[in-house]
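Values in this text are rule-based calculations from the coordinates and carry no lab data. Model, not experiment: these values are computed from the prediction. Cβ atoms are built from the backbone, for glycine too; each structure is taken alone.
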Structure I
Amino acid sequence: MDEIDDKILSILATNGRASYATIGGEVGLSPHGAADRIRRLERDKVITGYAAKIDPAGVGRSLDAFIDVRLLPATDPEEFERRVSRLGSVREVAFLTGRFDYQCRVACRDADDLDRTVRAIRQSGAAGSETRIVLRSTSFERPVARR
């Protein structure tokens, strides 16, 4: 990886549909040279995929929250992850260090949907949970820096 790769990643993080010609023009390569670099980044698993960014509010899920979960001692973590990942409102599950074992980010339709989601998570083997509703968030669309 070098500075050109960093620039390519930055462009793709902002616009995953940018053409090879556009990317090449911005980093000083031919379209073919940009395509070769991108294919290498994909082959080396630096770029792991491309996806559409969907605003949960646009599909009726405007209540954004984090649910911190502490598991019961007998709960199998992998089974917990499988069960929780099947819930329609769960967007992300992170295994953590610290006071809680997991943090689940959820996008719910309303307070009732959040209540159902919290109850379902608790029934998946939680000893306790704490829910925080997101009032505002900001995303920074950039690749992870090497330095």
Structure II
Amino acid sequence: MIHEEIADFAPALPPITALAGLDLGTKTIGVAVSDSLRQVATPLETIKRKKFTLDAARLIEILKDRQITGVVLGLPRNMDGTEGPRCQATRAFARNLMGLWPGEITFWDERLSTVAAERALLEADTSRKRRAEVIDHVAASYILQGALDRLRHL
């Protein structure tokens, strides 16, 4: 089921199960996962986008292998809080994923997550080439960690 609010998402989740965070881009999907206690988000991989069926197949493989019960999708709102075409694409992705995977889905405001990920990678003295390879799944971990922190306070 798709939940607009994380407060509605939390009670729908089974206890002691992992979550995944996704940073959807036009060319890539950054994937991060949590531990089963939902304390820490860890960057996992970046899926190069081809077509939805191929992208979803790889994503579902990850979700099943890691026994993920919920997905947090980064919602790319505009800086003024409004939703544009990228938000519509993210919501469409969620609807399409629901047809293929039975877990719970919610959204998390991802404004500045890529900026935060870039800053962290720069502070870690990561090379430009390496930053380009990992930025998307590091951004996904920022999205997921924000949601995990919020879930702890509900």
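Where does the value -0.63, -0.72, -0.83 come from, among I, II, when log10 I(q)/I(0) by the Debye sum over Cα atoms at q = 0.14, 0.15, 0.16 Å⁻¹ is the thing being computed? The partial results should precede the final answer.
Values: I: -0.81, -0.86, -0.90; II: -0.63, -0.72, -0.83.
Label of the source structure: II.
Once relative contact order in percent (Cα under 8 Å, 6 or more apart) is computed for every structure in I, II, the highest value turns out to be that of II. Of structures I, II, which gives 2.3 when distance in nm of label points 7 Å out along Cα→Cβ at positions 30 and 78 is computed from the coordinates? It must be structure II, since only it matches. Out of I, II, which one gives -15000 for helix-only ellipticity at 222 nm (-39500 (n - 2.57) for each DSSP H run of 4 or more, over all residues; to 500) as computed from the coordinates? Derived from II, not from the others.
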